[in-house]
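The data blocks that follow each hold one structure.
Each value in this text was obtained by applying a stated rule to the coordinates, not by laboratory testing. Just so you know, these numbers come straight off a predicted model, no measurement behind them. Cβ atoms are built from the backbone, for glycine too; each structure is taken alone.
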Structure P
């Protein structure tokens with residue numbers, strides 16, 4: 001995986017300067033990156049992942065520019081060697097017959113000169129769940145400690161857009177909803193437990209699992225509550241932009257590292273996909289300091305968890321105020337084209 005990282009980053013350097021398509025990934029281009037034992041097939045897989053990362057970075061910058069109504073320069077991506085995206089041209093899952101300790105072999109072929117690897121795999125209960133409902137796809141994402149597979153599931157069309165909710169993500173409350181409800185109030189306590197556990201210990205592992213289970217449970221609680229559209233902020237991390245500036249105390253800086261926002265939003269999006277709920281993201285700029293009553297923007301509007309508009313005097317919980325701005329931004333901006341704000345939506349905004 002370390003070698004794979006170097007190869008992917010070498011192709012990223014090429015594609016960042018020269019715009020290429022997947023059809024261009026042929027021998028002449030692949031040979032511009034040399035490796036002592038990687039096969040052409042594995043180099044092609046690395047080049048595909050590099051091209052995908054470059055295109056994603058460019059598209060993300062374009063979308064962000066449109067949302068923020070100002071130019072945002074794309075940032076060249078970096079592969080950190082934590083994962084490999086491989087297809088069935090290289091990977092396959094085969095049954096491990098007569099074994100009581102694992103269920104499958106992950107067979108890696110065509111990865112290097114005379115190199116073949118068989119990795120024992122223990123199937124997760126989620127694998128059995130989706131294997132019964134869908135079709136296993138021909139792609140594998142290999143991480144350092146586990147393998148991710150993809151299933152194609154027929155879920156049907158999305159629910160009609162009637163009951164909508166904006167969600168502000170935080171630490172004091174995992175999710176503040178535009179309906180006025182706050183969910184996940186024990187998040188901060190669980191994060192502190194993770195932080196206090198010794199790195200690499202069993203206690204740390206258990207604490208992280210408890211935290212993730214808590215996040216997953218609350219994501220399910222939201223999605224299964226008769227919601228048809230969920231709108232969140234487009235966040236890369238909890239400290240993204242002005243998101244939490246001035247909101248956290250000094251001793252929370254070490255807690256931040258244990259709070260994986262990406263896991264929460266990914267889990268929420270996956271449940272939405274599974275349950276036919278629409279999931280959208282909006283630009284996060286100023287949602288926490290904008291008055292949802294009069295639209296006045298001022299950093300002084302927010303003091304910790306208290307929101308007090310310096311213009312109209314509107315008083316609210318700061319996170320709930322932000323969640324209503326998030327939902328409103330979807331329907332008043334370019335994102336909400338084609339969506340109609342029905343009676344339930346109006347009640348939600350308040």
Structure Q
């Protein structure tokens with residue numbers, strides 16, 4: 001009997017026949033990376049392989065690395081297995097990684113969402129025998145509203161703040177979430193960005209992603225120069241001297257965790273927009289069914305209740321302990337209790 005196609009080690013998900021790891025969290029010689037968020041794309045590997053679209057941001061974040069891009073759908077023979085990267089819909093350039101040996105197929109989802117956000121490459125179900133899925137929001141209470149509804153809420157909030165003489169500061173993760181929010185905002189005034197957000201936005205814009213024009217916040221930019229503006233910044237910028245330059249402000253947080261009122265209360269935020277680049281409860285179940293997989297491994301999130309649910313649905317389900325913290329660990333803490 002042959003060994004399992006993929007195994008779970010202290011360094012990450014390992015393919016012995018290919019000699020590579022998928023999203024390893026400790027240094028390895030060869031790493032296949034699903035996307036550029038810091039809990040999946042870590043520094044220190046000998047060689048990186050990711051999608052062509054993810055590569056520029058990864059180089060920006062990781063510095064001098066030996067890395068190669070691959071087109072979505074391109075099949076590559078690596079050792080004794082065939083590997084391809086398929087769209088995950090999580091953030092621009094994100095992928096699921098399909099690994100095949102002798103007709104047996106495993107898929108590592110990385111992070112994903114099934115709603116097409118109009119910016120990221122849309123999620124495509126990949127038929128497989130074994131599916132490794134995240135379950136960041138793997139409880140029935142997590143059900144996202146349509147993106148158009150959130151867009152309306154954002155527009156109304158911004159308009160109200162501007163009418164009251166306030167600058168709107170919207171906190172969001174710098175890769176994926178920030179750019180997605182930009183595409184949802186109306187053409188109602190200037191969009192200012194923190195430097196960390198602007199650098200990533202510039203890279204994606206240069207790649208051809210359709211993003212609106214934004215203005216990087218520099219020392220001469222404040223509420224006087226841009227009254228009624230909306231500012232997109234990392235959560236760490238809230239409440240700092242950088243944010244105080246804008247005078248009277250209204251602050252909000254964009255995250256799937258805003259569905260939990262207790263988290264909003266602990267963060268001291270009156271306004272929270274419930275929007276996530278991870279699949280919600282219906283999305284997780286839809287994606288898993290679409291794979292046709294008989295065996296499902298769950299990672300990072302509500303792993304115990306989600307595995308129990310899958311077993312009740314007839315799946316052979318297990319838990320994979322990983323060091324993935326959720327791509328928005330500084331904004332969407334997966335360690336928060338239900």
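When log10 I(q)/I(0) by the Debye sum over Cα atoms at q = 0.13, 0.14, 0.15 Å⁻¹ is computed for each of P, Q, the one that comes out at -1.21, -1.32, -1.41 is P. Of structures P, Q, which gives -12000 when helix-only ellipticity at 222 nm (-39500 (n - 2.57) for each DSSP H run of 4 or more, over all residues; to 500) is computed from the coordinates? Traced to structure P.
Here Cα Rg over 2.2 N^0.38 Å, for residues 106-281 alone was derived from just one of the structures P, Q, and that gives 1.21; the source is P.
When FRET efficiency 1/(1 + (r/R0)^6) of positions 50 and 66 (r between Cβ atoms, R0 = 25 Å, to 0.05) is calculated for each of structures P, Q, structure Q gives the greatest result.
20.3, 61 is what came out when Rg and Dmax of the Cα atoms in Å, for residues 34-177 alone was calculated for one structure; which of P, Q is it? Here the read-out was taken from P. To test your reading of the models, identify which of P, Q gives 2.0 for distance in nm of label points 7 Å out along Cα→Cβ at positions 170 and 298 when calculated. Only one of P, Q returns 2.0 for distance in nm of label points 7 Å out along Cα→Cβ at positions 170 and 298, namely P.
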